[in-house]
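Engineer: The next part holds the structures, each set out as structure tokens.
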Structure P
């Protein structure tokens, strides 16, 4: 990929100036939230105030992150329209997406209407894996710093799941050391498949070791390109089918590849209720017993189900109840996939409709997340 010279972009701005401008935009956007918080909370927010509902699957795009897309050398685009915003990288495009991905005022209004007290802010596709080296680091730092600004403006409403330039372990560890000291950073967000590397790739071992030493949880999410190829391109199967499959494959690599054995203190959360993992676990156990090539981890795969936590995103109450029965309510956390259409518009209501006992309900709504995120 062509790199930009130190002289600046075609618009006459240096990367330092772009980054400073991006953070200024984030500060301005965050500062506009005071009026929103002064409004009375919606009835749903008051209903769950005692439990402090915490959404661990809530995506955020700071404007400063997209400002970098306009810089020469990234091969990326961003533009806002009346229908929403669009962005494009060399291997990924999306849009139109609603402005509330960016606008914290709209986000806070949605949270109040949902009865959600806290968003754990996370980046999503394309993450920072479509560029390498210093470009990836600059993207990661820009997103992390802007998310921290959002937390500082509303420390009771937002915490940060930091993103890292995973393809360069030295840079990733440096950014991890830096961002772990910033206010509001409570975990690390990571793709399930990173530019051709599965999560048991030795490339990531130094990063896991540092995350473990810092006692930070990891939250996973699928990132394009996902499993499936042309057969899963029609009907939005990439989203509907590939994403849960990618989550499953990533979990299996962490189990069978020995990552969880080598790093016994790692806390990892799987999105989309673990994908297919809970349903395949019997087959995985049997394969571990009878196929020599599969017996690479220290225990049966089912023994590792308790090493993961899971969000609630199943869109099936019977399935979610089954998963709770398999892993326990203390391993399940509220998640909405904010604010994609395939997620939940009313995640708290989804939990309320499960007819759980009060202890289970409180754990899923926020108890377990508060423990993991140290809120």
Structure Q
């Protein structure tokens, strides 16, 4: 929490140094008023991040130091179910509690901060509906994963961590495959892009890149937010191109084509599969570490559990994954930024120049009020994409 707050404050002090004029390289596209608004948006999100970080840290400390985890485990064990079923109930219960604690923060962010800067398009009813859907879907997907991991721990001997990691990785691939056709439509509506100049340009672009897709779709992103985006979803035969309807309104056809060329670059460079592989390796490392500590009684006592058990070990791993993940996040952020540079180079080559992609990124940053002057250390630690100035410079060079 202290490190995160320090980085945010450094970022806020950095933004205060540019309170009048946008950076020289953006003055032709971004006026003073828009730049000032982007700085105000950065400050509002930064201050909120500080307080939400404090709240989250206090909640975690309460869970760990008061023995709530152990008491909850004992109450669930008293129900008389098998150890694996009790483990599933324990994880799902903690998931519901976590969602309930974070919901007020998410509501405030959406209806105060996002609304104040003109981004929120959601009603309270739609927000609550999304929350319930997300919670139900999370529990539905977590149930087989948690049960399988606990089963492997109980039935697979010394190599359980390898089998469990492979199983979770395979499930991630399965979810990625079904996402565009099964999961995404739960939250948004997708319509085939109408025939016209944009669709023709996109299909020609995909043809030049030798990229196969199951279709080009428009998502009703404006129903929830004014932010814009485009992405490819799915694996194999389920791959589809998705455009936010807000993106179509904000960018020209050549700019949209350049953005999609960048996304195709991710696919052609194998970034999706590389990301899944990195995730699988991280999961394996976590399970292997858990295996090394699974019989260490003081660890369970420290978290309030009566003694060693597979479900308690899994819960402790979940709690430890957040701080450990935070400190290794710069490594994965740097890998992600490297992927972005590679996709940019692919897009520039496919489109025959950097101008349209740079114009699209500047326009998206302008409409989204992105921070054009992040602190280098903050962006190094947190940014999965390079800062805009660095990204455009790399395209030109």
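Engineer: Which one of P, Q has helix-only ellipticity at 222 nm (-39500 (n - 2.57) for each DSSP H run of 4 or more, over all residues; to 500), as calculated from the coordinates, equal to -11500?
Structural biologist: Values: P: -11500; Q: -23000.
The structure behind it is P.
Engineer: When relative contact order in percent (Cα under 8 Å, 6 or more apart) is computed for each of P, Q, which one produces 15? It would help to have the intermediate numbers written out before the result.
Structural biologist: Numbers: P: 15; Q: 21.
Computed on structure P.
Engineer: Using Kirkwood radius over Cα pairs in Å as the calculated read-out, with 23.5 as its value, let me know the right label among P, Q. Each step should come with its number before you reach the end.
Structural biologist: Values: P: 21.2; Q: 23.5.
This figure was derived from Q.
Engineer: Of structures P, Q, which gives 1.8 when distance in nm of label points 7 Å out along Cα→Cβ at positions 334 and 358 is computed from the coordinates?
Structural biologist: Values: P: 1.8; Q: 2.7.
The read-out comes from structure P.
Engineer: Supply the structure label, taken from P, Q, corresponding to FRET efficiency 1/(1 + (r/R0)^6) of positions 254 and 310 (r between Cβ atoms, R0 = 35 Å, to 0.05) with the calculated value 0.05. List each step's numbers first, then the result.
Structural biologist: Details: P: 1.00; Q: 0.05.
Of the options listed, only Q reproduces it.
Engineer: Going by Kirkwood radius over Cα pairs in Å, for residues 134-317 alone, which of structures P, Q comes out largest? All intermediate terms of the calculation are to be shown ahead of the outcome.
Structural biologist: Details: P: 17.4; Q: 19.2.
Structure Q comes out on top.
Engineer: As an exercise: mean count of other Cβ atoms within 10 Å over residues 126-133, calculated from one structure in P, Q, equals 13.6. Which structure is it?
Structural biologist: Working: P: 21.6; Q: 13.6.
Computed on structure Q.
Engineer: Mean projected area of the Cα convex hull in nm², for residues 118-197 alone computed as 4.8: which structure among P, Q?
Structural biologist: P
We did not get these values from a lab; they are worked out from the coordinates using the rules stated. Nothing here was measured: the structure is a model prediction, and the numbers come from that model. Cβ atoms are built from the backbone, for glycine too; each structure is taken alone.
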